[in-house]
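**Q** In structure tokens below, several structures.
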Structure P
Amino acid sequence: MGQIKVRDIMTTQVITIQESDTIRDATITLAVDNLSGAPVIDDDYHLCGIISEIDILNLIMKAEAKLKTENPVLHLLAFPMDYNFDDPELKAAAEKFSNTKVSDVMVKTVITTTPDAEVVDVLGVMLEKDVNRVPVLEKGVLVGIVTRSDIIFSIYKRKI
């Protein structure tokens, strides 16, 4: 049996985020689709970056640090994203956080692969660089994504 190629296990119906989207948009997409991150693309499906939970959580922690409040009730994390704040300082911080462009927060240097790459090679890079997902590009266009979950599922699937 030959080596497994990325095309054999990649997800082709990729949930993406536009580089012009806001952090609010990205947060909703990740939450609703139960994702820890997603590729960021332009209108032509060219990869611009990756946005992950870590990027969003780091941004909210920066917003929290700017609030400099001792009252835990006044933390952004204590309220839903669309909450109608009475406190003007919290309202301003929430709006700034929500309206930040994904392109300002995303990771722009992204490890990518091709459909014909061997999964074992991609996995090696994923483990070495501690990344969960690798976009799959063909002629510069996003055609899929391979995640650690895809690899785990392929191991399970082949054992049956």
Structure Q
Amino acid sequence: MTRKPRSAPEGSRDMPNHWLVKSEPDAFSWDQQVANGVEPWTGVRNHMAKANLMAMRKGDRAFFYHSNVGKEIVGVVEVVREAYPDPTAEPGSPWVCVDMKAVGPMPKPVSLAAIKAEPALEGIALVRMSRLSVMPISPEHWKVLARMGGWKGK
């Protein structure tokens, strides 16, 4: 039986789910993700975001969003290792991370202002839960954001 966590976006687990992950570019930027190849997504200390990390499966894709500075989607990453204990957390704590690899940059970064102005993105978690660092993206919202940014990949 295929496991489908509650926090995963709607859809079949036969198809990859989509996410958005946020990072402050002065702490960890898209350029660093690209340079490092595969990188653990560490430091998440919110239980809802942790549940989303735990719902990620190998092959899932995520938009890489620069928060605080820039406030825009700048790239796409792929989950290459599912949730495991976060090595930056205190021993015995419940925090997890996943490993991500860069897939490619957004041809045209998608700003938060553009996301808020797009009627088809009404209700997107990025706007509703602005402090959440890891969030699911519905297939419909993924398509709209990909179109806005000129992303041709899956």
Structure R
Amino acid sequence: MAISSFSILKQIGSIKIDEGNEIRFSVDAYKQSRYLSVRKYLKSETYSGPTKAGITLTSEVVIKIAKALATLPEDINSIKDGELGKYARRQGLAIVLRVSSFNTNKGIDIRQWQEDETYTGWTKKGIRLPLEKLAEIKELFRLSAEYFEGNK
């Protein structure tokens, strides 16, 4: 079956952030390509659905991120801020995986980095995952990598 329009192939799982907010992991397809979508979803009285906060990742990047996350210790207090990996998306564009602190909260950032003659820096595409949910994050990336490895 040819993939010609957007479709969700598999719901991998979700992480509940707080009442009304969750981050969903799903394998999506669009124009012959499959990718992992990691996106924040909101549920309120006025709106329920996806937000702009999120990122799509190729199968190759998902597998590399899963391996990088697996190396992190279970004791989140021992994890230091820093870059865990940088993965090329295309010429001038990369996905950066890093641990960072904002105010007093530590998180895992998966964000797009652009570097070309017009702009160098972070783009709006990306997501921040709470470090206290590390075990769930590792498992969702492991399951996602497993899906892509079994469905090449």
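**Q** Consider the structures P, Q, R: one of them gives 18.8 for mean count of other Cβ atoms within 10 Å over residues 50-57 as calculated from the coordinates. Say which.
**A** Comparing all candidates, it corresponds to P.
**Q** So Cα Rg over 2.2 N^0.38 Å, for residues 26-81 alone, computed for just one structure, reads 1.51; which one of P, Q, R is that?
**A** Label of the originating structure: R.
**Q** Given a value of 28 for relative contact order in percent (Cα under 8 Å, 6 or more apart), point me to the structure among P, Q, R it was derived from.
**A** Source structure for this number: Q.
**Q** Of structures P, Q, R, which gives 63, 34, 25 when Cα extents along the principal axes in Å is computed from the coordinates?
**A** Source structure: P.
We did not get these values from a lab; they are worked out from the coordinates using the rules stated. No experiment lies behind these values; they were computed from the predicted model shown. Cβ atoms are built from the backbone, for glycine too; each structure is taken alone.
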